[in-house]
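Read-outs: derived from the displayed coordinates by stated rules, not from any lab. Bear in mind the structure is a predicted one, so any value in this text is a computation, not a measurement. Cβ atoms are built from the backbone, for glycine too; each structure is taken alone.
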Structure I
Amino acid sequence: MGILKPRQPYSRSSQSMDPVQHRHIRGLHARATPNHPLARPRALSPVPDSEPLPRWISVAGLEFGVQSPGFCNDFPGKLGRNFFLNTRNTFERLSEAGFTTFRIPFRWERIQPTLGGPLDPDGVQHLRLQMNLAQRVGGSVLFDLHNYGRYTRHVDGEPIACGLDEEFDGQVLVGPDHLADFWSRMAHAFSGQPGVIGYGLMNEPHDLPDKAWVRASRAAAAAIRGEGDKTRLYVAGERWSSSPHWDLVNPSSPWIEDPENLVTYEAHCYLDQDGSGEYHKTFEEELEFDPGLCTRAVERLEPFLKWLEDNNADGLLGEFAVPVDDHRWTALLPPMLQALDRAGVQTAWWAAGEHWGKYTLSLQPGRDPNRVPPAEVELLGAFDRD
């Protein structure tokens, strides 16, 4: 198989900082008929009601700018122009709102400019700065390698998004050993840091050769433990970590053997028609297309939750969101959150960040100082903020 050209249409970051296209989850764009597997939720075992779990949130910025012309490991962009740090004010206000842990997306090419080479000191320092700001407000961070199973490098003078284990002219340019080397170096840099709650080994791997992600994630996990690092590992699923497709595209049982027993499997779930998170259609258009819209969230979660239950595995819904100011969309959140809380699955909203502009999913504080977005009320209303 040839190396894929850069597939940035599915990235959520751009030079202009306007929200750009999310990934299109194949199969969700078709109308779900009564005989379609997505229209037949399997019953989960009854579980007692439980207290809501603390809410997490992604704080975006360091992963921005990948749509800049020529982006690759040799030209990763400029801090403050193409990608951004978030300031103390953001972490303070998110903490005051009730968020406890901050998922920090970043790009592999900026932290390790040469595969197999040392980490970039400035890139590591950027991560430390975000970690320190989270700690100052009593929070912690989850470092999220936001690369979709790829590393963008020059190939014959052209930037190519090289997928894990994909071949280019008969040669694999980015393999599991490269991901293992990267995480070994990250573990050496951050092992024992109390402000780091976990490592997200890779955000939304997709369209890779058969079992490439299983091989790569196993290699990365072993490399981290080989450094003596006992930090919890967050392992995404294939096909953009799609929760409704979880049992179709991932192994039937957990695939990471961890001597520390500190592995959490991560799925993502958006509620628009195609599951892309772009929300192109109005709520009325979505409802006309699918009269069962109000049960869509729980139905899409069910394959992931069932897999976790069957395997006694820990889970994270690492990304989910609806338009934050639309009461009709945010009304879908309570049953979704209740199902996740009952299953003991942690959640992380996508996203906050100081450079989103008018991004419809952003919960960045201060967009409107006179009101709290309905989405924030649904997410955090059950918590005492005093």
Structure II
Amino acid sequence: MTSRERVEIALKGGKPDRIPIAAIYDMGYVTSSTGRDQREFITATSEEKIRMIEDSFQRHAPIDCFFVHGGSDDRWRQNHRIEKFPDYWMVTDITTGKHLRLLPDGCWAEEDGTPIRRDPSIGGISQIQTEEDIERLVIIPTENDLEQIGRYGPLKNLVSKYPDVHFSFQSGSPMISALGFCGGYEEGLTLLAGNPGLFKKLIERCTEYQASVMAPGKKAGGLSTWFTSYYTGADTISPKIYAEVVFPAEYRVCREAKNNGLFVLDWFLGDIMPVLDVVMKLPIDALVLEQGRKGYNIDPVEIRKKVGDRFCLFGYAFENDFCTFNRAGLTAEIRRQIEGAGKNGAFIAGMPIMPPNANPDAVDYYISEVLRLGRYW
């Protein structure tokens, strides 16, 4: 049975020969797991990124389902000069002459070393104040636009070389896009509270924005979209806002994915339990679950009781156990989830998005334990 077949059976609620294994790595782990400095990814050419992502896919085996980061074109690299010093890399914008330091942790600093904040606040004031701002800032990409920026370069490369693997490309909730275009979480919710009509128009535009990636992603060879639902849980917004504002937009994007023949993997990053009944009305094929990080609990075993035996769930082991290589913790958690949520199929052994300080040997160990504990026949 191929990885692709194995994943499809699980996504359709069935029981393949064994539990499929899915992996998602952050960009830091893409580099650290392959012996690279993460600054290499930040400053890479399009071809270098394609090679790094493929190397990270090859680093662990077997991986049945793999989250593929988007690629880029070479315009940034062509306009910047990079000088590598022991404590930092100096990055010079050739067009302006501006110098910035790129630090080992991937953060940026001014030429004199003054840190630059990752997510600078603009004081809670949204960048979106009028409908004209929406039209100006939220540009709907065409298929040609996505091709020109190289978004699906890594996906096309992997699909062409490993046709028996299930590759998934990222899309996201219109809520994430809307908050981003406003300038951040605080700025977006300020607009929602102060001008709900304008925020609704922004969400509608962001729905078109997210829906536009589905047909090109399918054409590039993606079998599913890894639908990122962030800032949508009850830890950040109320269930009422989710149901009335977010859900209709997410439904439209997920339906567009289904219309293009894609599986939809809902990667819900937040407290899903108070909105689970609403989320389950989306046209999705699986919930990709991660550990709760703000005091709430996300337990695949408990969620299995609510969604039934035939809906696919992605399990996980705890991030800290991957970072400290806690063998006992990795084994105990995936065994508990397999027994409580995966014994009848419709289950995929996932991972937290793997951070740069995760131990690659721990990832190998986790995979070996899934292979040992997750065989059906």
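Matching task: -0.23, -0.32, -0.54 is the computed value of log10 I(q)/I(0) by the Debye sum over Cα atoms at q = 0.06, 0.07, 0.09 Å⁻¹. Pick the structure from I, II. So the calculation was done on II. Which structure, out of I, II, was distance in nm of label points 7 Å out along Cα→Cβ at positions 57 and 361 derived from, given a value of 1.5? It traces back to I.
When distance in nm of label points 7 Å out along Cα→Cβ at positions 249 and 265 is calculated for each of the structures I, II, which structure yields the highest value?
Result for distance in nm of label points 7 Å out along Cα→Cβ at positions 249 and 265 over I, II: largest is II.
Given that helix-only ellipticity at 222 nm (-39500 (n - 2.57) for each DSSP H run of 4 or more, over all residues; to 500), derived from a single structure, equals -8500, which label among I, II identifies that structure? Derived from the structure labelled I.
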